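Values quoted throughout were computed directly from the atomic coordinates according to the rules given, and no laboratory measurement underlies them. Only a predicted model underlies this, so the values are computations on that prediction, with no experimental measurement involved. Cβ atoms are built from the backbone, for glycine too; each structure is taken alone.
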Structure 1
Amino acid sequence: MSRFITRGDESKLTSWYYEIDRNLLRMILLLIAIGLFTMITAGSADAARLGRPWFHYIQQGFVPYTFGLICLFGFSMLNKQQIIKLSIVGAVVGVCALLFTFVHPVYINGSARWVNIGGLKFMPADILKPFFIVLTAWFLAYMHKLYGGDIFLNKDAWRAKWQSWWPYLVIFLICMVLIFKHPDVGTAALYFSVLVVMIFVAGLPWKFMPAIFGAVVALIVAAFTFMPHIRSRAAHIFDIVPRTQAWYSINSIKHGGLFGSGEEAYVKDVLPESINDFVYASIAEDWGAIGACALVVLLFFVFNNLIRHAVSARDDFVIYAITGAAAVFAGQICFNLMTALHLIIDKGMTLPFVSYGGVSFITFCILFGIILALIREDTWNR
């Protein structure tokens, strides 16, 4: 592309091309390419298992993947103020959709976390992720601007007024309760973890760690007490019930061996969610342990790139936003890989950019488009 765009050209596209973190963009596009390849290989087998044409997922994925890529590049061209304004709109839409799940719930696999609008099913909790991170980052930066370095122990920051912690915490807790009651414990845990990471980066003293640990324990106890399916799944965490998703996943990984099964890969043909929750098992069977580990290394490089930018950023808002993006990216990777390896109970979380995507894929495209834009602005406006 650099053959057609020279640094001397005066245009927004030229500025964007030379100011964007092209290494990070290339890694994201490589992850998307891996996901598309897996969608074709494992997706054709999954479609055949369900009695659908081999190109079913290619056909179904054309619109969300096209829209996701448009969002990735489109959001990366915005500035900070545009991102904040769009995040406010996105957050309002996401919260309204979240409330709608209790007015008109759509149950899939026993969970009412879905909304169906015009035949389009999506999870409001997925839509909220990038906008939650942006607005939390803005809120933390704004609180520092109002109250200085100490925004957690400053009494003025806790007074009953709009410019304080209370409005933010009330909205956050309401959303957490709604997500938890779907039930969707995994997503609730992810949101809570991302918030904890962001507030610690914003200066929360370590002496609050016992309180946070207590909140986590309370969440686990509540899940075991009020959600029978959590107790049922947890009972089998130390064994593998034959012909379950975990059983097929482990066998798919084993069958891949060191170099992959190639044309002899067959376990993924009967593995449910082989291109979504258990996409890593499909990749391990096709590419072997070497290929599966290479994917983990690529994911780590993306994470490391985010951390490097967070450390070098000047603007507090950018630091918190990148930190939140790194936290949700790493959190979903851990949940997905641990589910495939049967180290935790199935939480139904996608592997960023690699799992077959609908709204989840679009969400990560929006999030990383935002992060690319913030990195570009913070780097070149010094």
Structure 2
Amino acid sequence: MAINPRQDREKGLHDRLIELFRNFHQHPELSFQEGKTASFISGSLRDLGFRVTEKIGQTGIVAVLEGKKPGPVIALRADMDALPIEEETGLSYGSRIEGRMHACGHDVHMTCALGAAMILSKETNEMKGSLVLIFQPAEEINLGAKAMIEDGLFEKFSIDMIFGLHNQPDIPSGKIALREGGLMAAVDRIEISITGKGGHGGVPHRNIDPIVATGSVIMNLQSIVSRNVNPIDAAVISLGTLQGGTANNVIPDRIEMTGTVRTFEPEVRNMMEPQIRQVVENSAAAFGCRGILNYIYQLPAVMNPPEPTRIVHTAASKVVGENNVVDPTPSTGGEDFSLFQEKVAGCFFWLGVGNPDKGAVHPWHSPKFTIDEDALIIGAKVLAETVRQAMEQLS
């Protein structure tokens, strides 16, 4: 049987991507500690002919590949950091670093971006424009994109459009999930303090009990979503910590809470702070306590505009077939890719990596998280084709 050169090349790329992925997976590094990962990526990109700038946003990398023909500058972004999780997958290529794991699949994202780089580095004579690869640190703590932007990313590098992907174990391997509009939620942090007057638990009438007031605040916060947000829109208010008190028979002076707020539509996000503040202050006051809210805006929602979304749809349809490009349910997880979208038009999409036959069923941040490695070449090819389509259409 004659060997098909294209199939042989694709098998070579497939095998190389699996090798890269497993290397990344075995050597996870935490946020802003991605030094060895960044060094490896920089060397790999230089070998492919990219001009590499290191230490943008502490450990971030920006690499440029110029085509021979004039055209737009298209960027691809991949995040690099891992999580402080002890791996429980039992994989032969599991993490070699105790207490650290690529449990969110950033090893997938780096591998796919490098795969796209390998593909496109052979096409510079035909390339209509330039490719910029952004390898970002510290996505897990919502600070990496901000650090790169503050370090002059968009001043030092002219970018016309940006794209990125995230693995998604809820989507079967072989499919791409893409939608115009909101894909991932805005993320805000709330810090609440309820102050009363502490004293002996046996004589509560002599005190002002912040615990009882806190109970009222907690219950009333839930009415914001159910009674103030349009049922067609989405919002989440969740409290994650509650601290206060020192003994079972002592009423404390103060209770402190922290939580998260998730929204998609800007008008819903904008109403959250005043609504939460009103509930905190008035609910506490009803019990004679003082309620204080510190509302911290962290990340906007990932919102895909029409033009870059159409470009990804065209590219993904060419790679996996239009029937395998699916419209997903948005996630209330956050992504700091949204900060890049505030600077330049861009689209973020999901790469299906789920496969029950291979045990790829566990969610992001699970110690058992794993993927179907056959998805790696799909991600690389979709990213490469997205760059081609963007250059063609924006030219």
Structure 3
Amino acid sequence: MAGNSFGQLFRITTAGESHGPGNVVIIDGVPPGLPLTVEDFLPDLARRRPGQSRIVTQRNESDEPEILSGVFEGQTTGTSLAILIRNQDQRSRDYGDIRDKYRPGHADFSFDAKYGLRDYRGGGRSSARETTVRVAAGVVAKKVIETAFGGSVVGYVCQIGEIRATIDDPAAVTLDRVETLPNGEPNIVRCPDIAAAGRMVALIDELRKEGDSIGGAAEVVASNIPAGLGEPVFDKLKADLAKALFTLPAVLGVEYGIGFGCATMRGSENNDVFVPADGSEPNRSGAPAIATESNRHGGMLGGISTGQPIVLRAAVKPTSSLPIEQRTVTRHGDPTTIRTKGRHDPCLLPRFVPIAEAMVAIVLADHWLRWQAQCGGFPE
């Protein structure tokens, strides 16, 4: 099956299904000498894992990673890094009733159309279970960009249904603010606007009790990213970031910077004015460092990073698997109804955040390595 790899110099290849033994990722291009242990993976995997709160699926998966190769005495060796995460709490019996029925919103029909058969247990290869190993790869990518240039990636929920968060400065949002409420309790919806977060949790709880689901949006901010990453045509940084997020299940839209807001603006309103960067050292050519007064361009111009924070948003659809009755057809085209059993998220956004962070970090690590290979140095 083609399409299991992503990236060029920092390249990941995944394998696995939702109800198989586990999922594995092979990462090529990891620089040697990077400190890495199993414990490094645990925080982000815990943020993605099921069962972490009442507003997510209640499956019990520990998501413990096993490093199979590429690490020796706590450091990466520069060879292929392989990570396995075993599945532990599948209930395949929950899917027996849908063997010959197509779930609305799922890939059941399109898989049959492509392959002539499908794994009806969960989503098979299309299941979000595969994202466990993407998060693991993202941990490595985050280490690469942090070590190389102090880069960081932080995501958060910015919308659930009609409830929108108010975030004055996306680049100022910290991981602690996303994960923890002011009283020290976990921020289970991962929205840094505390007032909005409370309303979001209440809405998800309400729909969970009704057997329904709700969509929303997540924002991801990459900070301390040097200017000069990306290519000017087909491999624009914005294009690769968009593809990275669109490869994730349930993502229906991606925008960066002002996004679709540009459609109602004049050029004089949309343009970000260039100014000297206060307190910054000159760049490699000796010219003064440059910044912009605003960041409607989302940290990328001409497909290349500008040194401003990279700001992206992804729209995520409501969970398709519902316990309430829906109309559908069998694989033979006969009308019928379906109720999806199993344990599913009433809202995907809280667990989506670390997955989106991982994909953004993977793209940035890849483009940094590509910049080094082409330009032979370090971008300013």
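Data overview
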read-out	value
Read-out helix-only ellipticity at 222 nm (-39500 (n - 2.57) for each DSSP H run of 4 or more, over all residues; to 500), computed value -8500, structure in 1, 2, 3	3
Which of 1, 2, 3 leads on Cα Rg over 2.2 N^0.38 Å, for residues 114-209 alone, largest value	2
If Cα extents along the principal axes in Å is computed and equals 90, 44, 40, the structure in 1, 2, 3	2
Winner on distance in nm of label points 7 Å out along Cα→Cβ at positions 34 and 346 once structures 1, 2, 3 are ranked, highest first	3
